[in-house]
Structure I
Amino acid sequence: MLIGILQTGQAPDALAPTSGDYPDMFQRLLAGQDLTFRTYRVLDMEFPASITECDGWLITGSRFGAYEDHAFIPPLEDFIRNAYAAAVPMVGICFGHQIIAQALGGKVQKFPGGWSVGPTDYNFNGENLRLNAWHQDQVVTRPDMAEVAASSGFCENAALIYGDRIFTVQAHPEFKTEFVDGLMKTRGKGLVPDPLMEAAGARLDQPIDDQILARRIADFFKAPRQAA
């Protein structure tokens with residue numbers, strides 16, 4: 001199954017030589033799941049020719065806000081709506097989670113409660129999964145067709161499911177502990193409050209459930225579904 005990675009952001013220059021870029025992280029996360037990948041740098045206006053050019057789509061994280069004025073956002077929202085209407089499966093992570101919700105009628109904002117950083121516990125319908133987080137923006141109003149698949153004390157709409165068409169997650173299963181540590185050192189200073197950074201740093205040795213979520217993402221892509 002061919003998955004098109006719609007790249008909406010990129011790893012910091014200081015970290016990319018060791019971590020790779022965002023598409024590399026997703027390919028590592030989903031390795032061994034019978035998926036192949038093709039990357040489109042939509043942040044540079046490189047879009048697929050059609051919604052059926054790949055069998056499914058994955059939208060990455062980004063340092064941009066879904067509500068900001070960037071050239072790639074309106075055509076990406078159109079792509080999301082067209083893929084949803086055609087029942088082409090799609091997964092969104094962090095910014096991807098947010099832009100999909102926004103495109104389909106939800107609301108995203110810079111959360112007044114602040115940031116979520118580092119290993120964070122999420123309730124997936126009674127099952128606790130610990131995943132790395134790095135966000136202040138979040139979905140504050142979900143689209144009418146979306147149901148909550150996971151939540152946390154900080155983020156009510158931490159994962160959303162849109163029938164058998166879309167699955168999105170606010171957390172970053174593709175972020176390894178070393179990368180989060182690097183983000184704290186390269187992007188966090190002056191952006192994330194110091195006490196929050198210190199608390200997140202103290203949790204970095206906690207194990208994360210990235211492979212559990214990787215299997216869920218792969219299973220979602222490969223699940224049988226009815227055509228639109």
Structure II
Amino acid sequence: MELIDLGSVAKREDSFITFLDQVCDRFELDHAAYAGSNPVAGTIHGYVNYPEPWKAHYVKSGFHRIDPTLHKASRSIAPVDWRRLERDSQFHQVFRDASDFGITDRGLTIPVRGPYGDTGMLSVTRNCSVAEWDKLVAHIIPELQSVAVHVHDTVMRSDVLSRALRYPALSTREREILQWVAAGKSQQDVGDILGISHRTVEVHLRSGREKLYALTTPQAVGRAIALGLIYPL
């Protein structure tokens with residue numbers, strides 16, 4: 001699944017991040033994150049108030065594909081305390097790196113089911129002892145579940161999400177190749193220009209067509225131009 005950081009595309013991003021900060025202040029938490037999945041678009045979208053270096057490392061490492069806090073909760077109807085997560089290689093891979101950025105594995109993810117197959121997940125963390133964590137969770141979880149529903153419904157209704165889903169997250173290489181094709185270059189030409197193989201060009205074109213819901217490359221080019229992802233020459 002593709003990862004869309006709504007904070008990077010949203011005009012109202014500050015209000016969502018501020019809300020997560022307020023959740024942390026209200027419930028005495030360190031960090032909060034919202035992640036939602038759209039089964040039709042095949043995307044994960046979200047907001048987090050984690051430190052920027054951890055966000056960048058998380059995205060670069062593709063951790064959304066293996067993050068057990070997301071995948072376990074997406075299959076659950078009840079809140080998932082991270083202590084219930086299996087300590088497998090994926091868990092250790094994510095949280096070993098997280099600890100280097102000051103992110104604890106003491107956390108909770110609350111799943112929310114939407115009426116259209118959409119799923120939202122509100123995750124919160126606090127670096128504290130097990131006893132302190134258990135006491136905190138018991139105290140805040142009823143209200144935190146209501147907060148999770150509110151966040152998910154707000155994001156699903158927002159223009160932020162609709163914009164993110166309307167504009168596919170093409171990679172830089174996919175846009176680059178489609179731009180050259182729009183300029184009238186053949187796949188062989190594009191490969192020579194970019195110094196990559198014809199097969200690699202086709203792989204990126206196929207991926208671009210899928211993201212743009214296009215059956216042919218000309219259709220993908222036309223749709224990318226219409227969306228302002230590339231420009232006519």
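Nothing in this text is a laboratory measurement; each read-out follows from the coordinates by a stated rule. All values reported here derive from a predicted model rather than from experimental measurement. Cβ atoms are built from the backbone, for glycine too; each structure is taken alone.
Here mean count of other Cβ atoms within 10 Å over residues 44-51 was calculated and came to 20.9; which of the structures I, II was it taken from? Source structure for this number: II. Here relative contact order in percent (Cα under 8 Å, 6 or more apart) was calculated and came to 17; which of the structures I, II was it taken from? The read-out comes from structure II.
If Rg and Dmax of the Cα atoms in Å computes to 20.2, 65, which of I, II did it come from?
Structure II accounts for this read-out.
State the single structure among I, II that was used to calculate helix-only ellipticity at 222 nm (-39500 (n - 2.57) for each DSSP H run of 4 or more, over all residues; to 500), giving -8000. It was calculated from structure I. Taking distance in nm of label points 7 Å out along Cα→Cβ at positions 108 and 180 as the criterion, the top-ranked structure out of I, II is II, with the highest value.
Here Cα Rg over 2.2 N^0.38 Å, for residues 36-139 alone was derived from just one of the structures I, II, and that gives 1.13; the source is I.
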